[in-house]
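What follows is a set of structures to go through.
Nothing in this text is a laboratory measurement; each read-out follows from the coordinates by a stated rule. None of these values were measured; they are calculated from a predicted model. Cβ atoms are built from the backbone, for glycine too; each structure is taken alone.
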Structure I
């Protein structure tokens, strides 16, 4: 404690002239302001990446993950000739959806970009990683994109007819791989292709 008091006394003690004292005071003020600004910037950047982010945010930050997801949804499209399109949506909050990418038919299967009340019974299944058929006027299989903490997106596969169970299982497996490729770290990324 004596050392801090001595340091404080040396910084604020008068010098031989006023110009030397003012230079010392300006230097200490600039050093203190730089330290405070540096701490604030570091603290904000550390808080920004805490926890998982919606699929849209993760894919916007990584071209590699975008490429991996595109390859996986192209594989889904090729599983069965009756599949029309595969759409990837980000699920940033309870009801809203944001389309991110698609392969196949370009007409958006969920044009309202929200879950409706008829989808309520399926949302719980999505949180546990299970695929379901949404109550829509077209045949579909909808699978969640799960991270390690929550569901952050969905994959909607539209088809001309009801998909056979074998194809549905393959779609479910590839949808899980999409979640792994989006939410895995660098050490796992090369193993998920």
Structure II
């Protein structure tokens, strides 16, 4: 497959009196950008599961209207991740699909997924040749160093959101066993 090539920028922070290896700074930024792509893809996968849960809840029969609901409402820019998250939270509560601690942790994982996706999508990576931080806005300016423990926490949050969304989709009847399709035509994995 053809791999597209686009322009990239790298922001390097220069501290007075300290040498910076530009090759190292660019390499660190490239690693951060690779993680950005993973975060965006992981969040997108969770969001697609939310769409499946919502579409099944409101149109469980596959009658053509199910696809219309998805394409005309749920897959559009005016139905944000936040709106989908709130709808799924409502469905989970209404149908008692999760209880107690599991429910609270799931809702937190969805919020974390949205936060990480927004930070990595809209944030700016800045490197000094030794480390990379992401600068983004969330209720105020934030700066987070992209350490291995931080990136592991991001990975765990996205994984938890995916796996519990999968569980909710199965409990709601939106999907069947992993890899099998529900009557409405949506599978668990692409």
Structure III
């Protein structure tokens, strides 16, 4: 790789601010947010969502007018038992783009990763097991992102019951959702 072909890795974290939302493309009053940094820990946020819900974390900012995603996208997602024992059967992470004209496209994905991970629940203590799944997505066929388009990450899981949650707390000391996206101009 030559020096002029170096990629910049944009590291983003997912969280859900309760009193702030974004409107862009098909996203209306959308709270699930990707950002470079966590917001202040005293801010009102929601820490988890039922894993049976498809969650789309929107990066609400433009990086530059035209850029390319190319390289290995990596990160992790965290699931937890909440209110009862559960099992994460599989998960999928997909990088997508959306235009202000409501155009929507899946760029690359992990595919459905089979994990079959049991998560116990301790009713006496009111806490459940959690599990962190790392992911790597090959994106060697460059994906062009143009003006008026924004990236978002779709997270999906299949669990055995409703006691499984996707974590996305606003805690910089214990990140729950992180993604590193290789970007070049």
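Brief remarks follow.
- Origin of the value 0.00, where FRET efficiency 1/(1 + (r/R0)^6) of positions 18 and 106 (r between Cβ atoms, R0 = 35 Å, to 0.05) was derived from one of I, II, III: I
- Origin of the derived value -16000 (helix-only ellipticity at 222 nm (-39500 (n - 2.57) for each DSSP H run of 4 or more, over all residues; to 500); candidates I, II, III): I
- Looking across I, II, III, the calculation of Kirkwood radius over Cα pairs in Å that yields 20.0 traces back to I.
- When relative contact order in percent (Cα under 8 Å, 6 or more apart) is computed for each of I, II, III, the largest belongs to: III
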